[in-house]
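Enquirer: See the structures that follow.
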Structure I
Amino acid sequence: MSDKLTFGYLYDFRNPAQWQRPWAELYAETLELIAWTESVGFEGAWVPEHHAADDGYVPSPLVVLAAIAARTKTLRLGSAVALAPLYHPVRFAEDCAVLDILSNGRLEMALAVGYRRREADGYGVDFSKRGSRTDEFLEIVTKLWAGQTVSFEGKHFTLKNAAIVPTPPRGRIPLYIGGFTDKALERTAKFGDGYFGNMDVVDLYHAKMRASGKDPATGRIRIQGLFTVVAKDPEHAMQELAPYFHHVNNSYGQWLNEDRASTGFEDAALKPMTLEAFKKSGILSILTPGQAIDVFKKMCAKAPVEHVMMMKPPGLPAARFTAYAEIFAQEVIPAFR
């Protein structure tokens with residue numbers, strides 16, 4: 001087991017009605033928070049993607065990542081996740097190459113096919129074909145990043161002599177692919193440098209790597225712990241933080257249940273519920289520093305996890321977020337250095 005484990009936060013830039021503020025103020029404050037996390041020892045800043053959400057869930061992660069790159073020096077940064085079927089592969093490859101240059105080689109992208117039909121519909125993409133579209137997208141993007149000139153004729157994309165200049169300085173931007181189904185993990189093993197998701201799917205990821213002739217030890221693993229918080233007083237923290245994470249739970253729960261039959265989320269873990277039910281559900285895991293160190297060490301003993309991603313929940317005042325993040329930085333991060 002390696003003791004080297006890094007930590008970062010996901011920032012979704014949401015502005016829910018019950019805590020709504022001017023958009024420019026919210027974005028500026030969040031960018032300041034991200035720069036602050038770098039100063040206290042966190043090593044990642046990650047931006048997700050959804051569209052047409054009532055609370056303004058960030059729809060344009062690459063633009064936000066450029067702003068983060070300009071304000072930081074050492075943080076690794078990237079999408080978590082970008083919705084691959086909604087992008088044209090040449091434009092995506094170009095934008096990421098420029099972002100990697102702007103960030104001095106700190107970009108690491110995580111992608112998935114998405115699970116909301118209305119998002120695909122809004123982009124004119126056939127929801128039922130988003131998997132095969134993503135496979136073509138990944139084949140094209142990885143070749144372009146490698147400096148190849150690509151001519152391609154598929155079911156979704158037709159390209160003639162496509163090339164990008166400049167290419168990523170490293171030759172390839174680290175690519176993580178998320179998902180939970182057999183097909184998604186096959187895609188991850190084939191195209192990805194690593195898996196982004198949950199610990200309970202890591203064994204399947206390793207099995208898919210072996211099936212594709214790859215050594216599972218070479219697969220990088222990034223885990224999302226979006227409902228994980230470290231606090232000195234977990235009971236007080238639950239009362240303070242539950243309303244903000246409750247909003248996250250209920251919005252994801254609603255979205256995951258929109259198209260259950262076609263996404264494989266027949267029994268999604270997150271479901272809309274009352275605030276009191278959410279507090280009792282165990283979904284929000286509030287740990288003392290010692291408990292957190294134990295949990296993360298056990299995680300690393302089970303699989304070669306390199307990074308854990310928590311979240312800054314929408315609506316939580318900046319001062320309260322930094323108070324909890326500082327406890328984590330001072331008392332948990334040093335155990336993994």
Structure II
Amino acid sequence: MNKETILITGGTGFIGSNLAKSLLRSGHRVIILDDLSRSSPDAIRECYIFSPDFLFVRGSVLDFDVIDGVMRNADVVFHLAAQVHWEESIDHPVDSFQINTMGTLNVLESLRRNTCKSNPVKLMLYASSSEVYGTAQYVPMDEKHPFNPQSPYAAGKAAADRLCSAYYHVYKLPIVILRQFNTYGPGQRLKGYSAVVPKFISQVLSNSPPTIYGNGDQTKDFHYIDDLISAYFLILEKWRDLDIFGQSINFGTGAETSINRLADVILDEASKKLGKPFKDSLKPVHLPPRPGEVMRFAADISLAKAKLGFEPKVKIEQGIAKHIQWFIDNQIGTG
């Protein structure tokens with residue numbers, strides 16, 4: 001793999017900070033652009049060990065001059081900056097659309113202008129979302145599954161997804177669209193029901209029952225962060241030999257897990273870690289359903305397997321056990 005300068009928008013967030021550390025360890029130079037409105041610089045403290053291969057720029061993708069300034073120094077761009085919670089988008093739909101759609105338009109315009117320069121960006125990966133599909137009309141959900149966004153967040157991501165496709169078709173920009181299913185792991189924010197895994201773990205480790213909205217039969221495809229980072233690296237390694245510009249690629253596990261099942265797994269794995277009968281003492285509490293929640297998800301990852309050789313390795317029980325251990329080691333949510 002060539003050692004390149006990689007720009008990560010939203011790089012202090014959950015996925016971005018994990019990606020940045022992995023890229024730096026592998027010898028790449030990394031620039032992070034983030035306005036810190038939804039994250040903390042603590043998430044990237046480790047990155048400064050790799051200085052001068054690391055640069056942090058505080059700024060927003062809504063500021064075109066800022067994004068254009070950092071874009072000109074990059075070989076590869078991971079556009080991860082987003083307002084990522086569907087329930088927050090219901091309360092603040094305008095802010096969600098601005099960040100997710102207009103922010104992406106700024107990144108695309110900078111990329112387009114950058115192509116005229118002597119050393120243009122070679123590859124841009126846009127982190128779309130499985131939420132663009134809405135509740136599954138069939139399972140598993142492949143990249144041709146119809147769009148049916150069910151929240152302002154999902155609609156904004158769908159618009160940005162299609163903007164990326166349009167900019168590829170019209171301007172022939174080097175864009176790959178990554179439709180990521182429900183990623184979880186160390187560093188994920190506790191805020192918001194979208195972060196259901198860390199929320200349940202924090203509740204259980206604090207001796208509180210998991211709170212489930214609705215009957216808990218809704219399903220998601222929970223994808224451990226290490227597998228997603230591996231998928232990113234596969235693209236970095238192989239894109240030159242593949243015809244993938246303009247393509248949308250699903251990343252997940254291909255397995256459905258209900259919210260009820262997730263709660264059971266967390267109770268089981270926490271019991272094993274701490275030697276406490278959590279499953280007997282902490283029965284999940286069901287609350288009224290929330291508007292805009294997608295009821296069924298399961299990724300078809302055949303394209304990622306065929307094109308990239310992608311194969312998720314972390315089963316839900318393994319990922320939950322690793323994540324619980326991270327909570328324990330960092331004394332988060334333990335009471």
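Please treat every number below as a calculation from the coordinates, not as lab data. Nothing here was measured: the structure is a model prediction, and the numbers come from that model. Cβ atoms are built from the backbone, for glycine too; each structure is taken alone.
Enquirer: Consider the structures I, II: one of them gives 1.4 for distance in nm of label points 7 Å out along Cα→Cβ at positions 112 and 200 as calculated from the coordinates. Say which.
Expert: The structure behind it is I.
Enquirer: With relative contact order in percent (Cα under 8 Å, 6 or more apart) coming out at 17, pick the structure among I, II it was computed from.
Expert: The read-out comes from structure II.
Enquirer: Can you tell which of I, II yields 2.3 when distance in nm of label points 7 Å out along Cα→Cβ at positions 64 and 144 is derived from it?
Expert: I
Enquirer: Out of I, II, which structure matches -11500 when helix-only ellipticity at 222 nm (-39500 (n - 2.57) for each DSSP H run of 4 or more, over all residues; to 500) is calculated?
Expert: II
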